[in-house]
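**Student:** Have a look at these structures, which come just after this line.
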Structure I
Amino acid sequence: MARGLEAPSDWNSEVNISSVESYIQSSSDLVNQFAAVSVPVILVHAQNDPIVAFSQFQSFSNAQQSNPHVLTFATQDGSHCGFLGVYGAGFVSNLINRAVNL
């Protein structure tokens with residue numbers, strides 16, 4: 001592992017942290033396993049996310065349409081992690097309630 005990093009004991013062994021490149025590749029590969037998800041998952045993505053292109057979210061969202069456990073939700077704003085600040089706690093709790101009631 002790079003620079004003496006050790007993975008936590010509960011780390012997903014399929015995600016390689018020996019380098020930034022291996023982490024990105026191996027964690028990205030996990031997206032292909034979403035079809036097997038059987039617990040509620042919420043993925044919120046903002047159109048103004050400066051890190052992950054909105055087209056990538058749209059592709060992922062379309063692929064998850066057949067999985068009733070995966071809720072995808074697009075917003076106009078929120079940047080990469082700012083949904084709570086932009087939309088407030090009520091927005092976040094509403095999404096959680098929707099996912100739990102799937």
Structure II
Amino acid sequence: MTTAKDFVKKLGADNKALFEASRMQVNTYFANQPSQEELIEHFTGRMVNERMNMVAIAEKVATLPMDTDTTELRLLSKQAMDEALHFEMVKEVIEHISGKKSRRC
């Protein structure tokens with residue numbers, strides 16, 4: 001039986017090239033010293049994605065059949081909360097960059 005740790009380890013190994021390419025792209029992006037406006041635009045896109053993930057997962061949880069396994073419900077709910085935390089963290093990054101508190105997102 002594969003454990004969660006085994007799965008994550010295999011996922012990392014199977015996607016090593018993808019992770020490295022992503023790391024290189026991030027390094028290049030920030031090495032080019034994007035402007036404040038470009039950073040806000042970049043992170044706003046990330047924030048919108050996190051919010052969309054949160055909403056999609058929450059909608060899934062809300063519409064699952066009554067006989068859905070409780071473990072599946074708990075894990076999906078936890079994932080929705082993780083997305084909410086990611087959303088909030090990116091929102092805080094945007095506020096830090098802009099120097100302004102956001103009232104809506």
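Each value in this text was obtained by applying a stated rule to the coordinates, not by laboratory testing. Note that the structure is a prediction, hence the values are computed from the model and not measured. Cβ atoms are built from the backbone, for glycine too; each structure is taken alone.
**Student:** One of I, II was used to compute distance in nm of label points 7 Å out along Cα→Cβ at positions 67 and 91, and the answer was 2.4. Which one was it?
**Tutor:** Answer by label: I.
**Student:** Among I, II, considering only Kirkwood radius over Cα pairs in Å, which has the greatest calculated value?
**Tutor:** Once Kirkwood radius over Cα pairs in Å is tallied for I, II, the winner is II.
**Student:** Here distance in nm of label points 7 Å out along Cα→Cβ at positions 11 and 27 was calculated and came to 1.2; which of the structures I, II was it taken from? Walk me through the numbers on the way to the answer.
**Tutor:** Working: I: 1.2; II: 2.4.
Considering all the candidates, the number was obtained from I.
**Student:** On to the next question. Out of I, II, which one gives -27500 for helix-only ellipticity at 222 nm (-39500 (n - 2.57) for each DSSP H run of 4 or more, over all residues; to 500) as computed from the coordinates? Don't jump to the answer; show the numbers that get you there.
**Tutor:** On the way: I: -10500; II: -27500.
It traces back to II.
**Student:** Can you say which of I, II returns 32 when relative contact order in percent (Cα under 8 Å, 6 or more apart) is computed? Kindly include the intermediate steps, with their values, before the conclusion.
**Tutor:** Values: I: 25; II: 32.
Of the structures listed, the value fits II.
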